[in-house]
1. Quick check: 0.96 is what I get for Rg/Rh (Cα atoms, Kirkwood Rh), calculated from one of P, Q. Which structure matches?
2. If semi-axes √(5λ) of the Cα gyration tensor in Å, for residues 151-318 alone comes out at 19, 18, 16 when worked out from the coordinates, which of P, Q was used?
3. Kindly point out which one of P, Q the value -2000 was derived from, the read-out being helix-only ellipticity at 222 nm (-39500 (n - 2.57) for each DSSP H run of 4 or more, over all residues; to 500).
4. Comparing mean count of other Cβ atoms within 10 Å over residues 135-142 across P, Q, which structure shows the greatest value?
5. Once distance in nm of label points 7 Å out along Cα→Cβ at positions 231 and 287 is calculated for every structure in P, Q, which label goes with the largest value?
6. One of P, Q was used to calculate relative contact order in percent (Cα under 8 Å, 6 or more apart), giving 21; which?
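None of the figures in this text is laboratory data; all of them are computed from the coordinates on show. Values in this document were obtained by computation on a predicted structure and should not be read as measured data. Cβ atoms are built from the backbone, for glycine too; each structure is taken alone.
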Structure P
Amino acid sequence: MKPGHWEPRLWTSADGRQSSEIEVYVPALVGNQRIASADPLGEAETERALHSLRGLPTLQPLAAILLRSEGIASSRIEGEGASTRRVFEAEYSPDDVSDRQAGRIVNAIQVMSDVIASAGQGVNPQDFDRWHVLLFRGTPATFEPGAVRTKQNWIGAKTDTPVGADFIPAPPELLGEAIDDLARFVDRVDLAPLTQAAIAHAQFETIHPYPDGNGRIGRALVYRSWAYRGISSAIVPPISRILVENREAYIGGLTAYRDGDVDRWLSFFFSIIQSAASYTLSLGASIEALTEGWFERLAGTHEDALARRVVAELSAHPIVSASDVAERHEVTDRGARAALDDLAQRGILTFRSLRKARRGRPTKVYEATELFELLDLPPQDLA
């Protein structure tokens, strides 16, 4: 693969008080390049790991949790940290929760949902803009969401000068062509799908078209590429859950890509996918064991008891209210509350107020706290 190159440019601050020569990275166009992994056997093994997740009955109920796990971890890579409980609460009741950071992570999850739902259409530059708008919905910003940057940006160093930065992407006048080219690349069907996804992600990060949010959109692009090529189904292994534990190696891999060592980047990317697939299986087994433990605590109850039906769907609905249960199972609010109180007495659910509730009397719900704690565990603790 032909790599990009560095070019000297004169940078001047907006107020005209600073001026320096900098080295910007001009990415090579990839739309028509022939690209292949130096390790086709490793790529085939990685693809098998992804395919192994399909059709497993224990994973089917976890599709929503896995997608949320990816959104949460992708945000954590960018410094947007919030517990799984906070994020689920902000998503469950946005009108009752005032948690700006968790709300931004919910936006990232919604980007992932859009990425998967519209995958059959391929990708175009307008998709990038739409995801960027969604990512920053309801968030105060110093830039216009959905608009490609018109100023030079950089990664690392000081906020007021790119001198000494870790990476300085292409200047604004090159972005239009680079983005159009990337969209054409993602729509190709003549490349090995995993190599294509890896290059698409690295290329987007290298172009860095927006003032902020590039990492989260770039990682979402991996799933768009997979879904478009038919590699992934509803089960999406959360690669960011692995990347957040290997951030330095991740940055090193992207740096290698820009330096022309594409094989090093691909090797790293394949290893991350395999680890994410293993994590998905471990998480599925752990949630299955947790659910079995919950059912053991229900010993003595009728097999068709409402409490058992609620437990069976806790992985999909870990926060519930009496009205939720009443509507889903067509029972009275009184009957639903009795079942939820029973689960709380058995330690399966916790009756508590939503964190960071807005002013006024806080809303109370029933939560599967043990599930949230499990989802917050590092991948290595599930092995």
Structure Q
Amino acid sequence: MGRGFSTRVLGFSAATLAVFGLVVASYAPGTSSVPQVRPGPPPRACAKFAAEKGSDSNRGTWRAPFRTAQRLLNSLRSGQTGCLRSGTYTTSRRFVLDFSRSDVAVMGSPGERAVLQGIVVVRNGANGVRLARVSVEGVGGANTIQVYGADFVLEDSKITNGWRGRSCLILGDSSAGTAVRPLIRRNRFHECGSLGEGNQDHAIYASKVVDGRIIDNTVWNTAAYAIHLYPNAQRTLVYGNTIDGGAPSVRGGIIVGGDSDDASNDNVIEHNVVAYSATYDIDATWEGPVGTGNVARSNCVWGGAEGEIDPDGGLVSDGNVVGDPRFVDRAHHDLRLGARSVCRAVVSARSTTRTSGGRAGG
């Protein structure tokens, strides 16, 4: 790892935490859907609206909303936010949301549950895009959320493709573009990929990414890896995630690696809880050049079928704790830590980076 990057993370200064986006309000997923409330006045932050019973010939106001998510997105000017009212949004086109412009946001309207059924793409050159407070249900045939622009934010959302195939989120691609400085935080990923594809489908696939931040997500039931830093992930922080890597996954945990041409370098895997993985909880693999500067430290790992951590060169393991997380209700994916879990020490240490307390789980 580059010395400067390592020192900043170890220092936990206010400036450091701001750089990595770690000084954030906590999010307690806890439930499978956003609680429903009686709609109040239109949120001030929402410039335009879409609703299940709207029409794309409408003006996109609170009382006359659009019908489709893409029409909502197309109506936004730079700096504006479009809000999805409760309902399910589908498409007859390839993408349910196709971000091709910069500095726009689409999110669920506060207190309502919006479901996007289809594929979401953030194209190369679409920078500063935000997607928040939604459920995304991939339809298979392609990675569910595809990010090729800079400064993308995905937060407070639930992402799945119901075992229909491919990864739930891919960050960058050698041909489509590099994901630069993406922030993926406080999301829940589950039933990602196809079990028939072996180790090819993941929850979060950081394929070609620079300066990424993958923070405070909860992952369970993914076909292969929960977080896959391969083959070209550079200076990416994987922090505070909670992962149940058990069956039916064939891998389950976090891996950093490279192919015959590229290697992932200077990545930090820190303060995560990773348990029950089908292979190793945290792993490294290199098909050609061996990565440098990758660190796995201060994580709590438990019950990997082949072991907890397998650095395999190119990954330094430091100060990790082996202990049962004692998830409150693993069968129902309540991944909060039990009262006697030794992993609480890891969570307590990472809680200093938050502005308030909360649960890890979903």
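1. So the calculation was done on Q.
2. Derived from the structure labelled Q.
3. Traced to structure Q.
4. Largest calculated value belongs to Q.
5. Once distance in nm of label points 7 Å out along Cα→Cβ at positions 231 and 287 is tallied for P, Q, the winner is P.
6. Source structure: P.
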